[in-house]
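Multiple structures are listed underneath, in structure tokens.
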Structure I
Amino acid sequence: MEQKNWKELKKDIHFSARLRGMDFVFSSTWGLFCPREIDEGSAMLLETLEVSPQANSLDLGCGYGAIGIPLAKLTPQGHVLMVDTNVVAIEYTKKNIVANQLKNADALLSNGFSHVPDTTFDLIVSNIPAKVGNELLTIFLHDAKEHLAIGGSFTIVTIAGLREYMKRQLTEVFGNYKKVKQGKTYTVASARRT
């Protein structure tokens, strides 16, 4: 690759997206998940979300804010906290909060729930990576349950190949499971804290 093209790759990636009938702008960079567009799984999760305008929500593993930014627009009287372990992801999420003029969203560097304030959420969402590992997934599920308000929902999207595994895990931890939408490549599922 020519040197001038290499330098071009270091520039921020900018794109727009229409989600749930609303327009968004995003900045991203190489090294973050799906940096040039909203991935199919996140889009599927967003299209199926049923959420109150007052909901207090958490986006676990937010990346550059692909789910959390639209969620904040869907909950104008609520609040969305977006967390990720990646400092670059948090930097871009903060840029995207400003670019989309959101006053009800924050981004925080956190390994799962390790730095999440001691509060409860009405909704926790996540695009669970395929290779998160059993140990970390177990921690995420139990921490999500602890951080949900009674009646709150943990709604996730995973690759379809993890569907049965996630069904077993959610049922074991939450005592319930609901398949929200099944696509060819992705599955959206949820569990409620009862």
Structure II
Amino acid sequence: MLAQALQFIIESVFNLFALALLLRFLLQWVRASFRNPFAQFLVALTNFLVLPLRRVIPGLAGLDLASLFAAWLVEFLMLLAVLAVSGFPLLVAGWGVVPGVMLWAVVKLVSLSVYVLMGAVLIQALLSWVNPYTPLAPMLDALAGPVLRPVRRLLPPIGGVDLSPLVVLLALQLVLMLPVAWLEMMVMGLFR
């Protein structure tokens, strides 16, 4: 019971920090404006880890690889901590377990990216009805726009209602269910 509570706390804290790092990477990737309070919060929260990593890991074609690596590293450390708390014999298994955990961290990061995209699409759709002029609107549009625009071209609004968020959310759910879940189950099978 105590191990489960500790595992929950570890997963929550590490995943929230990995989410902040991943959002920082994604917002820079889609060239979103960092002139809003939420983006400034992400930068302030993650600077202590990202700035030293930038000295070692350069950007590539405008991508902030230091933020992406930091998000992966946080997921990797979280998985090691969860395995240790759950009683997996890490010391007995040795270094042979590290490549599997590294791959598992990549899968968790891809899954987290899909959830970020789903959240951006859902929040943008809700805010478009309630308050389309919120300071978060440009940031959400930058995140969700690249996946919504192709669907909007194929599916015009029906009676003034844009159904593209529903189509995108269904497609993203399928992405989570099929390849990402399959990969995660395959990698987790290495640790049983």
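What follows is calculated from the coordinates using simple rules that are stated; it is not laboratory data. Worth saying up front: this structure is predicted, and the values here are computed from it rather than measured. Cβ atoms are built from the backbone, for glycine too; each structure is taken alone.
Tell me which of I, II gives 15.4 when you compute mean count of other Cβ atoms within 10 Å over residues 81-88.
Numbers: I: 19.6; II: 15.4.
It was calculated from structure II.
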(request) Given a value of 4.3 for distance in nm of label points 7 Å out along Cα→Cβ at positions 25 and 177, point me to the structure among I, II it was derived from. (result) I
(request) Of the structures I, II, report the one carrying the highest value of relative contact order in percent (Cα under 8 Å, 6 or more apart). (result) II
(message) Can you rank I, II by distance in nm of label points 7 Å out along Cα→Cβ at positions 9 and 113 and just name the one with the largest value?
(response) I
(message) Quick check on the output: -0.25, -0.55, -0.65, -0.98 is log10 I(q)/I(0) by the Debye sum over Cα atoms at q = 0.08, 0.12, 0.13, 0.16 Å⁻¹, derived from one of I, II. Which one produced it?
(response) I
(request) Identify the structure, out of I, II, from whose coordinates helix-only ellipticity at 222 nm (-39500 (n - 2.57) for each DSSP H run of 4 or more, over all residues; to 500) was calculated to give -25500. (result) II
